[in-house]
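Below: a set of structures, written as structure tokens.
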Structure I
Amino acid sequence: MEYLLGIDIGTSGTKTVLFDKDANTISSRACEYPLYQEKNGWAEQEPADWWNAAAEGIKHVIRESAIDPREIKGIGLSGQMHGLVMLDAKGEPLRRSIIWCDQRTGKEVEDMNRLLTPEKLIEITANPALTGFTAAKILWVKKNEPDVYRQCAHILLPKDYIRYKLTGEFATEVSDASGMQLMDVPKRDWSDVVLDTLGIERSLLGKMYESPDITGEVHKEAAAATGLAPGTIVVGGAGDNPAAAIGTGIVSEGSAFTTIGTSGVVYAISDKVAIDKKGRVHTLCASVPGKWTVMSCTQGAGLSLQWLRNHVCSPEVAEAKAKSVDPYEIMTAMAAEVSIGADRLLYLPYLMGERSPHPDPDCRGTFFGLSAIHERKHLIRAVLEGVAYSQLECVDVFREMGVSIKDMMICGGGARSPVWRQMFADMYQCPVSTIKAEQGGALGAAILAGVGAGIYKDLEETCRKLILKKSVQEPIEANSAEYQKYYKLYKELYVTLFDSFKKLAQL
């Protein structure tokens, strides 16, 4: 038998999944670890925790499946993007990793804009300077921890640290590296202009690969720590969302996926580089060689419904407990009782500020049109619609950029609701589908490993064969027309409230 291993290094934990060559899950293991927040806005993790979780996960799936480790033909890595891992000359971490959600680098973003100009940054890196991206984190360490920076011999991303621990190679791949803001994204390589201007040595960065390329082999020490066979190949892999794209079959132009978790992401594939000069959405290299992606990230998607559940919907939570069902099932069923527009109630999902399509830390969540006729079911409906409108606003930016979206997959917790899925189909005006086996980034990483190992010959054809749809919801034309009336007002509200949000932030 031939097996493939997918390792997904997330923020809350690492998931290790063993698949057969038909993408069936043989065994899986999730191992959690802490997040350190010593100051407001800081977020760090220990690279050693990632490695221990990966090693434990690998040992578990090999032991539980009782396979010969030599039958694992390839390993793919997926992981949280934008994190900064700094190693000394001996390959030891110099400090905790500053991860994707850390917000300490506001001054460094200002420095980047001054040194390179916002226009030049977008032209080269395809994105505006962002606190979450890796380049600003490097500048922060350079400025605030000069002793650490002087000792630094290697800079890696989280999943690439696991690659180093498995193979001894200092390497990365285009999808994850393009979220560092150090790449010439159209050229799919490090940018000497950016590196020289920011004073970051190219020698610190890993060798660049495409996602299915073989980047190294498991060495003896890693084999002893994990139970893997020495010589097992490790491919480039991908960042978490680019890997999830592979795992949901989003590999060709015209296809996209929406993820509704705490945040909301829309991710679309393009055959050419498409850059939004206004910086409303991100452009990255895709995990499919020769393709690019446009990606949005909104901060308060599923978080908005969770907030409503925790603070407003106590009766529904109690009812769900009595019936042994998920509270969201009851809440979304209530929303289905209300007509489109929630009796003229709109919701702006800006509980955590916003990132796409409004990069604005000061905007805040808003119910607009609240009246005495509204009940909890109206609030629920308004929240579901508001989150969907926020994703539609991002999709509109994609289409404005010439990125076609004809078919949408949906995943994450929000995908479980048929009510919400229908809203997305109606608003996007295209079919919205779920997949049969949702293993996300781990499956995408494993498929990339299969391509690198020669088990699969063509990435796009393989995904069409392996990734099967579970449900498809077609748009309802009459609903689409009705939503458009409210969507027009929804878009006006951010513009109308912009100055008020800024004044509120100063109080």
Structure II
Amino acid sequence: MQSNVSQHDTTTAQAPDGTGRWALISLALSMLLSSLGISIANVALPSLAEAFDASFQRVQWVVLAYLLAVTITIVSAGRLGDLVGHRRMLIGGISLFALASGLCGVVPSLWLLIGARALQGLGAAVLMALSIAFVRDTVAKDRTGSAMGLLGTMSAIGTALGPSLGGVLLTAAGWRAIFLVMVPLAVLNLFLARRFLPSSRPVGKGAGFDAPGTLLLGLALAAYALATTVGGSHMGWLNVTLFVAAALGAGLFIKVEARVTSPLIQLAAFRDATFSGSLTMNALVSTVMMVTFVVGPFYLARALGLNAAFVGMVMSVGPVISALTGIPAGRIVDRLGASFVVTVGLVLMTIGAFVLAAVPTSFGVAGYVLGIAVLTPGYQLFQAANNTAVMMDVSPDRRGVVSGMLSLSRNLGLITGASVMGALFAFVSGTVDGSVSHPETIATGMRITFAVAGALTSAAIVISFLVRSGAATAQPIEG
């Protein structure tokens, strides 16, 4: 998103060179905590079902409550950061995350745990939105790509570390430990943020908070998220009702935003090719990445016949590669330019998706790992470049909300990938009713699902070219 930056950059103090590195470490730890909060809880679901004598459908809300809270509030969290100050808001979010993590570890009932996880998700929404927004206050402009790559690396490390760390803690100390372990990490993050993050004042002060728009957006996102998660792969009347409610809520939100004096989201921003195209590509790419987590385990276990331990080892390849390639991806962005690297990343992702659609059926595990080894670096290149392209020239008074919208598009893509692409795989492979299909039909489902994924990244490539041509002729949009 283009913006009249020169008029705004003096409103926020950039960290001095001596403390800038520690400030960036604080942002990286914030990103690590928010992703760890998602991945670490999954491994505890069987233990939670036993501890609270509850069904899987009930304990899965321990995960869903966190995801829904993040998705519904992340844009509003970013906008509040613009209004009250990015540093103040981020410190508040870290404090809330620490408090909620402690509550998760001591609550006596499942429903209180779900409530505490929703509170933890509110804190995580602040961490996700403000970590990206704060990058331009922390590093020089020509180092933005490297900083974005570091945040991508920490997000990947959190995703990869969660299941293994959660498993160790679950075995050694019980399910409460997987939440309590995040308390000292959050306290450390809070210390670093208070000590090293540069001071900032409310750059959006006086603009006002768009309460009606915030409420309508939250309701629309909640309806969409619930529509894609309730009922599993079975689409019923409740899902349809929720989809309709989401559409109505989105329509009302757009109408309200066009009339209020200080909108949560400036609709004129979507006329900017870089901004609207980047959000669309972000959602498409996240949809594709979720396919690897949804389809991969079924294919490896049921088509290739791997045991659970081997499946876990193979599934860890992607997060490990992602962690190793995040920082180099950011440096490549700084050297070659964001718009070019966006396209390179998408091309690699498309190749990787089609490799996963074709090669594993002939080469087994080696073919699957090959596809992941191409897809994952492409994803990290895209993320570092796309985040840099959007955040590079956003004025300080809009950085929080724009960062929140980037994270929102990613979350919506993940939700869509888990639901829509998961339903496609289940339908093609004949596992809609939960039955165990033959390895051949599982392999067919794998091929078709990743072929569709490749089509989605191909569409994103077309959008990237349109964005580059549109950005060359676009007029700057005021923040």
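Here, each number is a calculation from the coordinates, and none is a lab measurement. Since this is a predicted model, take the numbers as computed values, not measurements. Cβ atoms are built from the backbone, for glycine too; each structure is taken alone.
Data overview
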item	result
Which of I, II leads on volume of the Cα convex hull per residue in Å³, largest value	I
Structures I, II, by FRET efficiency 1/(1 + (r/R0)^6) of positions 370 and 450 (r between Cβ atoms, R0 = 25 Å, to 0.05): label with the highest value	II
Parent structure of the calculated result 26, given that relative contact order in percent (Cα under 8 Å, 6 or more apart) is the read-out and I, II the choices	II
Highest-scoring label, criterion being FRET efficiency 1/(1 + (r/R0)^6) of positions 130 and 354 (r between Cβ atoms, R0 = 25 Å, to 0.05), among I, II	I
Which of I, II leads on FRET efficiency 1/(1 + (r/R0)^6) of positions 250 and 274 (r between Cβ atoms, R0 = 25 Å, to 0.05), largest value	I
For -0.56, -1.02, -1.21 (log10 I(q)/I(0) by the Debye sum over Cα atoms at q = 0.09, 0.14, 0.17 Å⁻¹, for residues 146-377 alone, calculated) the corresponding structure among I, II	I
Computed -13000 for helix-only ellipticity at 222 nm (-39500 (n - 2.57) for each DSSP H run of 4 or more, over all residues; to 500) - originating structure among I, II	I
When FRET efficiency 1/(1 + (r/R0)^6) of positions 170 and 338 (r between Cβ atoms, R0 = 41 Å, to 0.05) is computed for each of I, II, the largest belongs to	II
